Structure P
Amino acid sequence: MPRRRAVVLVTEGAAPELLDRWGPEHLPAFARLRTEGAWGAMHSEQVPYEPPGLISAFTGYGPAEHGVFSYWDAHSPDYEPAVLDSSSPRRPLLWRRPELADLRTAVVNVFGTHPVRPLNGTCVAYPMRRTLHACHPRDLPVRLGRKGIRPAHDVNIWFTGQDRREFTGKVLDADRSRADAALHLFDGGQGERPDLLVLNLTAIDRLSHVYWQELEPGSPVPEEDQAVRRAYRLADDVLGGFLDRADEHTEVLAFSEIGFGPLRAYCSVNEVLAAAGLLTHGPDGRPDWSATEAFEAVQGTQGVNLNTAGRYKHGTVEPHRREAVADRVREALLAHINPLTGAPLFADVLRREDVHRGPAADRAPDLILVPHDWRYLPLGDTHWSAQVHRTLQSGWHRRESYWGGLGGSFGTGTAATGRPLDVAPTLLRMLGRDPLPDLPGRALEAV
């Protein structure tokens, strides 16, 4: 009997309302997935961000177990954001588990795969720094290049205010090149055909950050030329290619670990903390760590850290004072009024232990901020935010997205809301493998 095969397409940042807005006429593959397969909502982690969502999806565990809450360590002892990599998760990616050693896998552009490590199959990794070595086998770029396929990495494409068409073109070309590589690998172009193929498309996310304003009422940009719409059209085309390859032995799962929505402004939490006497700025504008009790964590975590003695190089908060300082931080943040709206900036400020419970919960920020209005969000660590030109963005993540599956194991029709950690048990079922009893999620299917 032929081996079962599974395709997983991540359309990072896809917003359900935009899938509905453009519908079957412009997104026929998404419409086909919805009508011929199972379709449901995907609800992200407490803080919608790519790294925790993707690692949850492909380990089958939540952030409190795998320990990834951002692209960067939320608690670098010297306060400098440290980039996480393939050694950071405390749980293995599904295809690295010994129970699946025989699984032939092709992985393209998934965070947490660089530095690349050997696996039973092929990998075009997701590097967080420029490198010539981001593939397995190491000569894979040369072999793909002979077929005219040259996958690009996101780390080479940063928005710094450059020409719109130039930036949009590079982002779309990068997704297309990665899709070409994935389709080529899936079809056995580099030897044996993989049992499992995972492709992560990032153009929807990248362009939604920068050009969300083109989608709003009164936009001067014609709909057919809107950058975000072009990214959805590309994702739909790639999805269509995989749906055409589905058969009685091959199933397809598409999802996004995050949704998207409008952004009006990032608000500096450090300024609020400074006004409350909890943070002191140094001459360079960054916190004077020797006179600071609390500070904003790295971007994407929506968190605040206490400058705890013993954890940080210049920690000022002794362990016996942590609760008292945390109470002062909560009081200051909950009382702060957003001057741009006249409403509170935060709906709640949660202690880490109230959100994350598990062996890796200590890697989360000490306090987690719940926005009152998701159009006004925490800025994140000021140094790194400036490096990535974060204040140029007009869109940011939301917790609500989608998932859709085509194949006999999914059934057809409306499905229950899923979570990222449900993806791993779903893959096992798609592949005809026995469930792994330690995974806490449930396989996605129609209800």
Structure Q
Amino acid sequence: MSTLDVRADLFDAPLPPTPIDVPFDFDVAIVGLGYVGLPTALAYHAGGSRVLALDASSRRLRTIAARGADLIAPDRERLDIALHAPAAFRLTGDARELARASAIVVCVPTPVDARQVPDLTALRAACATVVATARPGQLIMLTSTTYVGCTHDLVEQPLRERGMQIGRDVFVTFSAERIDPGNVGFAQEVVPRVVGGATPECEEEGARLLSRYTASVHRVSSLATAEMTKLLENTFRAVNIALANEFADICGALDVPVTEVIEAASTKPYGFMAFYPGPGVGGHCIPCDPHYLLWQLKSLHVDTGVITEAMTRIAARPRRVVERIRDVLGRAGKGTLGARILLVGVTYKPDVADLRESPALEIMDLLIDLGAEVQFTDTHAPHIRLGSGRERDSLADPGAFHPDVVLVHTRHHDSDLAWLEADTVVVDGTYRSADITGRVLL
């Protein structure tokens, strides 16, 4: 059966149980084909591995088979090649096929709920499935960001309870993904990967698997060290983004151009790393990952004042944007009630279609609640659903909306702002749209 088939039975065809002595048909199975899993599967395939690509959503599988997934250009090319090689790249929705793969890599989402509490629903389900189907000789690797000790709790210990010896019968590792969606400058092959294992033998097998497609693997002494490494990476970013936003407010109060300050500080070749302010933080990492650490440490009564304050400031940033828009309207002698407000770009970062945790969604809801008429234009998001349940379509002719205020939230490279009139009030949430006449900074 061809990988390109998109009939209903493509992902549901029954398979007989795989005997433990049958050789593996695939070098690696990827569990979860989202913004991390699909590029990972394609990277392994491009590196010469036979890949089994598994997702629980038949809709997602059909989107991928129809080449409709949101991917950077190099990965779109890889997908086209992979879909023409069904013997080496198989899409499936049948978890029983995991027994056919020598290694299993779990790449499912690990979000937080409305109270910033980790939601492990998808990860628990994926790990339970992997454990249930595991057979001797397999390597199991978690890449989803989570709390320290999660790989032990959800994979290592359940496998032991099945009677398997870790490091001999099966191998358990953790290596967090390092994918920057939409960024073609950091291909997976050149970004080092950190790996830790439940035993030295597990670590060795994990490094061998990663070496199938990446040039550099950094080994650490344990699963917990590898898990904490990912939490540090994104918590570091969160704290520094919160600081950059605060400096933007400080520079605004003192009438100093914050972007120029950051660029000047960046000339120092040591001890400084540039972070830029913006309308908020979105995506699957920074708004979520530090909360896994805070959630775990709360029960241990560990002081996390810096991280807690940074995450509080990040969560409050969309309200700060709304306050700024109200201030701009007030200076023009207008109120929020009845004001026509247009957002340029609503995805969480440029050149992706990802709306997860995008500050734009909260900003729009807050402005609508204040009585404003709010619309958006975005070449990567034709339709959105806000947290309130309200829905909006991207305006094909934003100029015809005649907004009182335009908020530049996300500026894609293909964004055409020629429709902006010279006297349009523009609030630049990116701090980088110096080419717009009459803009005011957030």
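Just so you know, all these numbers are worked out from the coordinates, no wet-lab data involved. Predicted model only: the values in this text are computed from it and were never measured. Cβ atoms are built from the backbone, for glycine too; each structure is taken alone.
Overview of results
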item	result
Value 17, 39, 30, 13, 1, calculated as P(r) over Cα pairs in 10 Å bins from 0, in percent, for residues 237-308 alone, assigned to which of P, Q	Q
Cα Rg over 2.2 N^0.38 Å, for residues 333-380 alone - structure with the largest value, from P, Q	P
Read-out relative contact order in percent (Cα under 8 Å, 6 or more apart), computed value 11, structure in P, Q	Q
Source structure (of P, Q) for semi-axes √(5λ) of the Cα gyration tensor in Å, computed value 37, 24, 21	P
Answer label among P, Q for the case where distance in nm of label points 7 Å out along Cα→Cβ at positions 253 and 301, calculated from the coordinates, equals 3.6	Q
Which entry (P, Q) yields the derived value -10500 for helix-only ellipticity at 222 nm (-39500 (n - 2.57) for each DSSP H run of 4 or more, over all residues; to 500)	Q
